[in-house]
Structure I
Amino acid sequence: MIVDSVLTNAKAYINGQIIDCSIAIEEGKIQKIGKETQMPQADEKTDLHNLLVLPGLIDEHVHLRDEGKAYKEDFSSGTAAAAAGGFTTVLDMPNNDPVTMSIGTLRNRMETAHRKILVNVGFYSEFPKKLTEIPDIVEGDAVGFKIFMGCQIGGLYLDDDQALQDAFKEVAKLNRPVAVHAEDRAMLTANEQKLNQAKKTGTADFLRAHTEAVELKSIQRLLKVSEQTNVRLHFCHVSTEEGLNAIAEAKKSGRKVTCEVTPNHLLLSIDDLKRYGQMVIMAPPLRDRNHVDALWKGLADGSVDTLGSDHAPHAQTEKSASSVWDVKVGVPGLETTLPLLMTKIKKNQLTIVQTVQLLAEKPAEIFGLDDRGRLEQGKNADLTIIDFNSQFKIDVSKFKSKAKFSPYDGWDVQGKVVKAIVNGRIVFDEGEIVATGGSGFIVRRGSG
């Protein structure tokens, strides 16, 4: 048998260990892992010279924009950024223009994407106005549903506990997770109105609106509302010690609850808000060091399940304004997440096992991506290949993303992505995109 390609001299992460091996790839799947002498003949052979090979990384929390927000990012630039950052699969959030919240908007988004994408992309949906539409959206291959509790975006009325419960029950029947941006809308709106009336418009005032209590109240409410529904709740970008503790307690009682943190909330604090100003306005906001320390503790004890970049590209002009209330929230993260984490591994503050669990294994498990997340025979040939010893400075001018700003610009990091292989094809190689749009596939839950 002659396979498509064989990668030799790899140091591959397999079942919690780094193993010297070769990897054979055929028709976009891993055909065999073993010694070079055991490999079949191949049309193409690539010597990796002992580079580190990880399962293709999964970023479950990405805003790819496009459609009405293509000036911020589009499927081409966003998935190029993903490949450059070592992510071979990303899950796209639904707060788009138009909002992804029906079978029609979902299909249109997939149609727009499929000729452009360089990595594999799965799509969330917001809840539709009519719960009877949920089965069609699931049949249309939405990987999950997303609710933004801080503002009304989709068709589900957020202030109605019964409506939330009914929606959760319907989704639970269909075995899809619900990802949550947990900020209490009533409390947040009241805080903002009070600050606006007092003409408080500075960066510190953003923190006074998006308090720790705003996050905790929303988490507690959703845990209570979902208690009898059997839905899997996945809390995005948890930023507070109290919020994480509430989720950890729910897990102990056997609830189907998981959570994510972002590198931003692990690596930055309110001290950085003073340093970088409006550039690092995000929701939830950066917190005090005690919350940062609690999130790191959550990584160590397993309370935190996944890491998501919350890649949120904007035009640079949208990241500064005379009033903080006019600043668009979020920063790009696809191209910085992995080197930032690799640097923490080098400093013994994180392990490679934790990193693969957070960025590959657990996202695949939570979102039902059965063909991804591990290097195993028969799985998708999605591989992230890294020179762990390569040291460099983050340089926003080299970003593939349209959003060329970052608080990490100029940071010294370690662990450069050398190649990204998606569905058996090299998409990113030595700093360059070497594939065309359509190399990535639309993710179909279960079948990968």
Structure II
Amino acid sequence: MDVEILSRIQFAFTVSFHYIYPPLSIGLGLLMVLMEGMYLRTGNKLYEELTRFWTKIFAVTFGLGVATGIVMEFEFGTNWATYSRYVGDVFGSALAAEGIFAFALESGFLGVLLFGWNRVKPIVHFIATLGVWIGSMFSAVWIVVANSWQQTPAGFQIVGEGMNARAEITDFWAMVFNPSSVDRILHVWIGALIAGAFLVLSVHAYYLLKGRYIEHSQRAFKIALSVVIFTSLLQLVTGHSSAEGVAENQPAKLAAFEGHYNQTDQAHLYLFGWVDQDNQKVYGPYIPGGLSFLLYGNFDTPVKGLNDFPADEIPTAVNAVFQFYHLMVAFGLFFIGLSLFSAFLWWRGKLFQYRWLLWVFVVSVILPQLANQFGWFAAEMGRQPWVVYGLLRTSDALSVTVTANQVLFSLIMFTAIYALLFALFLYLLNKKIQAGPFDESGTEQRPLQESIADVINPKTN
């Protein structure tokens, strides 16, 4: 493989591995805020124990997120020097804002969150927990702003020519609020909240199946399920809004999402399928005119297809973009169905009566992670061949002195190191889950079936 493909694979691998952790940190941050807020409101020590427990897991995800994120900053300079010079003014502003307004806030309160128990007043500790969560949310804002500018550049001018050309900000707020940033920030935020909530649901569903920490797990499960019910439905709204923005600003990408080649009176919406790129056909079930209706409210409105663009300005891997996009949508619909079905059982007082449902929650922890990863794969691969849409091609953004062998060696090295880090993460996560929210020694655990009465008629806090 040539240096461009290897460099793209290396960056995709490192950023994908890094992105396991920030969504969990954002999602767990909200759950910790809710749990500690319940502790302050009710005085029930159960919620304090839950917050302490999830704070330990949050610390692991936060630490690995920071460690794995540093690598990408070096890759900008080693593999993508031309790109770094071109977008340096834009990325420098966004990353500086992330460091000043987000990371400083998050890390500043982190010490109080981790070590402030029994050292500061409960309300002060709660403010620290809230500060860490808000900081993680703001951190996502500036990273997504920088990436969104690459998708829909705004508020800049090009200075210099040829290899010395670079984008220079002329309007900072136009750069921040570029045409795609708000939709993408909301979409990323909600995806992160779903990922964190499903981790909480998975762990406490496991405890319930094993008859451990029954009361703690029922309370935590309900809090996390409430978050998933709200966010999964909201994600449908933000996803639709984001797709409309893609249709307006990056029509070639939208055409790749749907495997749509020719502009016709009806643009079909494929539920799933396979794109035959050679024959420009999609095989699979579809809703006639469904894409036209979603975008324009009319089944007969034409939608631009891939053949409406120059061949060298459309993605080469259309089938991959199509599959990643549709898998992301399928997982999102699954979250809605699962959460609404669980809400119905909760309303009927039968939320914890079905072991198969608890097992579904246990194993579903991986699905939000896959949905987040596939969404990014579709967005980034659908943008090709541009690294800055319409301005800088990916093939022109490489470092001219880096060789394919150098990139391959570093890719192998990163793969080995990240595999060890992931094994360490799983080990620490399992160790903390097995330890649980409190010491069980001498505590008699109630069977799951006996605890259902507490759900239907909860004790007064």
Rank structures I, II by distance in nm of label points 7 Å out along Cα→Cβ at positions 215 and 239 and report only the one at the top, that is, the highest. II
On Kirkwood radius over Cα pairs in Å, which of the structures labelled I, II is highest? II
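Could you figure out which one of I, II the value 15.4 for mean count of other Cβ atoms within 10 Å over residues 95-102 was computed from?
II
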Quick check on the output: -23500 is helix-only ellipticity at 222 nm (-39500 (n - 2.57) for each DSSP H run of 4 or more, over all residues; to 500), derived from one of I, II. Which one produced it? II
For 14.4 (mean count of other Cβ atoms within 10 Å over residues 319-326, calculated) the corresponding structure among I, II: I
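All of the numbers you see were taken from the coordinates with simple rules; none came from a lab. Model, not experiment: these values are computed from the prediction. Cβ atoms are built from the backbone, for glycine too; each structure is taken alone.
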